[in-house]
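Colleague: Please go over the structures that come below.
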Structure 1
Amino acid sequence: MLTLEQVKQKSAARLAKLHPAVLAGANELIRRSYNRGVPILITQGMRTIAQQNELYAQGRTKKGDIVTNARGGDSYHNYGLAIDFALLLPDGRNVSWDMKRDGDGDKVADWQEVVQEGKKLGFEWGGDWTSFKDYAHLQMSFGLSIQDLKAGRRPTAQQSAAALSRITGGEPEVNKDIPVNITLNGKKLTTGVMDEAVTYAPVRAIAEALGAKVTYNASSKTVNIVKE
């Protein structure tokens with residue numbers, strides 16, 4: 001049987017460019033599913049507009065079955081907010097989309113076990129859609145419609161932090177093993193850490209270097225930056 005790290009490595013390339021919360025959720029979904037005896041593979045992550053249009057053409061102007069009703073720009077995949085998954089078979093090479101498979105023999109379909117864990121992490125499941133059901137699809141919309149995303153709106157920092165907190169069960173965990181230098185016009189200001197494509201750095205050092213003043217309100221737990 002593959003180790004958890006081996007299972008995670010198989011999906012790593014498809015997790016590039018995902019929103020940080022979706023990335024964290026995908027990795028946690030792999031871990032939780034594995035712990036339930038259900039190894040999975042993330043088969044799709046970020047998808048370009050061109051790739052989406054190519055997929056939309058399948059079953060319409062190109063051979064194959066119709067697998068999506070979303071044209072380029074009309075899928076949460078195009079904004080790094082969605083993933084697709086499949087069940088990773090015991091040989092570690094092949095996958096299955098058999099929603100009735102019970103590979104771990106616990107009398108609960110493996111597919112439903114993955115969906116259960118996904119929903120706990122804050123994912124919305126395409127199998128719950130009322131029209132075109134996409135059973136392999138999981139997304140985090142953050143309350144944003146496709147029209148919102150097309151207009152340039154994105155999840156706020158507060159929404160992203162809340163999603164990460166739900167995934168980690170508390171404060172987002174920071175990998176302090178990846179230090180980064182913060183510079184201004186080539187001059188080093190301070191150091192920070194990079195975790196899941198998010199940079200954490202002391203706000204005071206950066207704000208004051210930009211000519212702003214920083215205060216902290218302990219009662220409201222608010223950091224206030226003022227630039228006159």
Structure 2
Amino acid sequence: MKDAVRSLPRGMSVKDDWRAWLPQEKSQVFHKQVYELECSYAMLSVSLDEAIELRQLGHAGKSLQAVGITSGLCKLLTRELTGLLRALAEHAKHYGTIPNAAALDAANFQGARAQRSARMSALLNHVLFSQRLQFLHKVSTLEEMVEDLAKGFRHAADELAERNSLNPKKMWAEVDADHYDLNTCLREAIVVLKSFLIVLPESQLGAFENTVRQQSEEAELPSRQRMIRHGRMTAIAGE
């Protein structure tokens with residue numbers, strides 16, 4: 001862990017961080033990241049809304065075609081969101097960044113799996129006394145939730161589009177709930193990013209942006225390739 005540049009002081013709480021002013025360079029990084037995420041989410045959300053509306057209007061064939069498009073859009077959002085979350089974790093581990101982090105609230109999620117993950121995360125948050133561990137745990141939990149939700153969403157969307165589902169009603173409910181919970185994860189990630197930038201020294205902004213790009217690219221790789229690449233990076237770092 002590098003300690004040449006210490007993190008800036010934290011605010012009193014995540015709420016204080018959210019209300020806080022960011023210097024221009026940090027603000028630009030924040031709004032750039034949020035804009036890219038919001039664009040990807042908007043494309044997914046609009047496409048899913050269209051598919052649901054077509055279904056409600058009785059246009060079954062068109063609705064299945066429309067929902068098929070959402071699978072790829074979900075993949076795009078997931079790549080960018082998991083890339084950001086991994087970058088937050090990697091930078092915090094490497095530089096010792098210690099932002100504020102609030103526990104996840106199961107009431108903000110719709111699906112049973114997401115609610116269970118949020119409850120477990122909240123319980124662990126009470127026994128992790130280190131602020132740094134609380135932050136890393138929350139980011140890790142969000143990443144796992146995003147990957148799990150995206151997997152469920154894409155499976156259901158593909159099943160519907162290919163007309164393979166034996167229970168289409170259940171699949172429609174799945175994409176709806178997973179979309180809702182992905183949105184919650186996105187909002188949580190944006191709040192986490194703001195708290196992270198509050199304490200991030202401006203001299204590390206470039207390194208952080210590079211890590212976001214790298215992690216977003218790696219998010220497209222199969223898990224085995226990511227593990228191999230990560231192993232190589234760890235070995236190099238340890239030389």
Structure 3
Amino acid sequence: MVLMTKVVHLLGEQDAVYLALADRLERAGATFTQNKEDADLVIAIGANHLPTSEIDVAVIPANIPYPNSKLVFRVHDILVPQQVNGWGVEILSDWINWVKGGSKESPPEDIDARHWVHIRDATDAIVQISLTNGDTPSGVIDLAGRRAWSSDAVLDEMKLLWRRYTDAVHLSHTVESLTNVPSPASQQFDGQISRPNLVPLHNAMLASGREEGWRPLTAMRVGLMESFAHSQDE
């Protein structure tokens with residue numbers, strides 16, 4: 001099934017999530033209109049600016065009530081390299097600052113584990129499903145990563161990446177610092193934590209023509225490296 005060229009009216013605060021989704025829509029062939037009446041799809045992004053009248057698609061943080069929308073994407077644990085507020089993932093910026101500050105005392109606390117999903121994978125899925133040729137699906141789709149990552153595993157990975165970065169800047173690399181880099185996959189969370197139901201997401205991706213269904217591609221390590229890079233510019 002192919003994606004349609006649709007006219008889209010976007011609602012929401014223009015934060016990093018909004019801009020990433022707008023960019024992905026444009027690259028998929030969507031065009032934009034300022035007039036709701038001229039749009040094939042009305043998409044609201046974030047917790048603010050949600051209309052009371054029914055819209056076509058809502059992309060919301062997982063911790064807010066469902067809006068009046070035919071299709072709702074509830075986004076859990078989204079990894080956005082730029083600092084972003086209102087999506088329940090402010091802890092990522094707190095951890096970045098803690099690691100850059102020397103990892104002194106105890107790190108900022110968070111829940112036991114999260115199912116992190118990179119913004120590129122999230123927006124790719126939203127666009128794939130929303131622009132599918134034919135009627136847009138209806139209902140609620142939870143969007144999250146497939147694997148759980150403990151806070152300790154993410155912090156260990158952050159410290160390793162930051163140490164490698166500072167070693168490169170100060171030309172202080174050693175053989176050990178360049179070779180002793182375990183795979184993040186070996187540190188995944190092995191405790192008990194409930195994962196959002198990803199079956200509707202997987203099935204919607206299959207129905208839209210994505211043969212592998214829901215299969216996020218961006219590695220955790222890549223997302224964290226991008227987060228450090230953006231933190232240097234902010």
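Colleague: Between 1, 2, 3, which one scores greatest on distance in nm of label points 7 Å out along Cα→Cβ at positions 12 and 36? Don't skip to the end; give the middle numbers.
Modeller: Numbers: 1: 2.6; 2: 3.5; 3: 1.7.
Once distance in nm of label points 7 Å out along Cα→Cβ at positions 12 and 36 is tallied for 1, 2, 3, the winner is 2.
Colleague: To test your reading of the models, identify which of 1, 2, 3 gives 15 for relative contact order in percent (Cα under 8 Å, 6 or more apart) when calculated.
Modeller: Working: 1: 15; 2: 31; 3: 20.
Label of the originating structure: 1.
Colleague: Looking at distance in nm of label points 7 Å out along Cα→Cβ at positions 92 and 204, point out which structure of 1, 2, 3 has the largest value.
Modeller: Numbers: 1: 5.0; 2: 1.1; 3: 2.0.
Ranking 1, 2, 3 on distance in nm of label points 7 Å out along Cα→Cβ at positions 92 and 204, first place is 1.
Bear in mind these aren't lab numbers, they're just calculated from the coordinates by the rules spelled out. Everything quoted here is computed from the prediction, not taken from an experiment. Cβ atoms are built from the backbone, for glycine too; each structure is taken alone.
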